[in-house]
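Read through the structures below before going on.
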Structure I
Amino acid sequence: MSADRHKKTSPDANVIARNKRARFEYEVLEQYEAGLSLLGSEVKSLRNGDVSINEAFVRPRDSDLWVVGMNVKLYAQANVRNHDPLRARRLLLHRREIKKIIGKVAERGMTLVPLRLYWKRGMAKMTVALVRGRRKYDKRQVIKKRESDRDIQRAMRRRR
């Protein structure tokens, strides 16, 4: 066995795409890891990094969870067997998790948003978060806290 196989990599090494706005726009309450049901040409596009999850959201349908609005660009070499870039893709979770999530989404003001898309043991996985929308003043507080933390870190670096 080669030594490369057991090498620890950083958590960001396998990340395909991130939804950076989600943590700012929403208050994250719970996170779930889900697999994705993909076509072959979609997997190839993911390997190239040709995907965007910024406008994506998760919607329950027929006792399943579906990612809507995830843009996976067409794979050039797939020719006629290519996929629809904006098609809804099924999330793969345990049945009891799906029921629990659907029950929580039914509450007022709750929604599901994908946070990141990544590779785990050669499989495409997605971190999906149960979120509540932030109001304008909440966003201002987040900005203020981030700036104060940054100032503190700057001051600490100067003291060293």
Structure II
Amino acid sequence: MYAPLQVLDEEHLKVDAQLGGVDQRKIFVLAEKYLPRLGYSKRAHLMNVMLPGFKQSKMSSSDDHSKISLLDSASTIQCKITKAFCEPANVTSNALLSIAKHIIFPSGQQIHCKDSSAAVVTFSNYEKVEEAYTAMKIHPGDLKDALAICLQNLLKPIRAQC
């Protein structure tokens, strides 16, 4: 019953679009097929890549500590990122690097981060951040601080509208 109820949520929540991970693909297809047959309007469905969560698992909307919400305050973002698992040189299961790759750089931002000599380095693309992180030229704490600032800058205009 969960899948049909999730599809009906679109009508009863009166949404025009739904954002979800690629894991929601089948639900979106179901909604596109059956909502019009029930006399309801077709909605837009937006999918994004699945990012790792802050606790070494996938991000989950049911676990508030595994993700950043659009309306999280600056202090909440800082707290969540500070607590995130971020193993030195680990680029395969690193939620913060995934955020840099899929959110920060595509939004046109740069990352200003201290390197191992405490000099501030500006990164304009993900590949350079990953290279520096793998070589342990960026400390996890410095990456966390830099990404918290980037996310706060990205979300500030959204919060201002709400």
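Laboratory data are not the source of any read-out in this text; all were calculated from the coordinates shown. Source: prediction; values computed, not measured. Cβ atoms are built from the backbone, for glycine too; each structure is taken alone.
Before moving on, here are some points about what is shown:
- Structure with the greatest value (metric distance in nm of label points 7 Å out along Cα→Cβ at positions 83 and 131, set I, II): II
- Identity of the structure behind 18 (criterion: relative contact order in percent (Cα under 8 Å, 6 or more apart), calculated), options I, II: II
- Which entry (I, II) yields the derived value -9500 for helix-only ellipticity at 222 nm (-39500 (n - 2.57) for each DSSP H run of 4 or more, over all residues; to 500): I
- Label whose coordinates, when FRET efficiency 1/(1 + (r/R0)^6) of positions 51 and 107 (r between Cβ atoms, R0 = 25 Å, to 0.05) is calculated, return 0.95 (choices I, II): II
- log10 I(q)/I(0) by the Debye sum over Cα atoms at q = 0.15, 0.17, 0.19, 0.27 Å⁻¹, for residues 99-138 alone from the coordinates reads -0.49, -0.59, -0.68, -0.90; which among I, II: I
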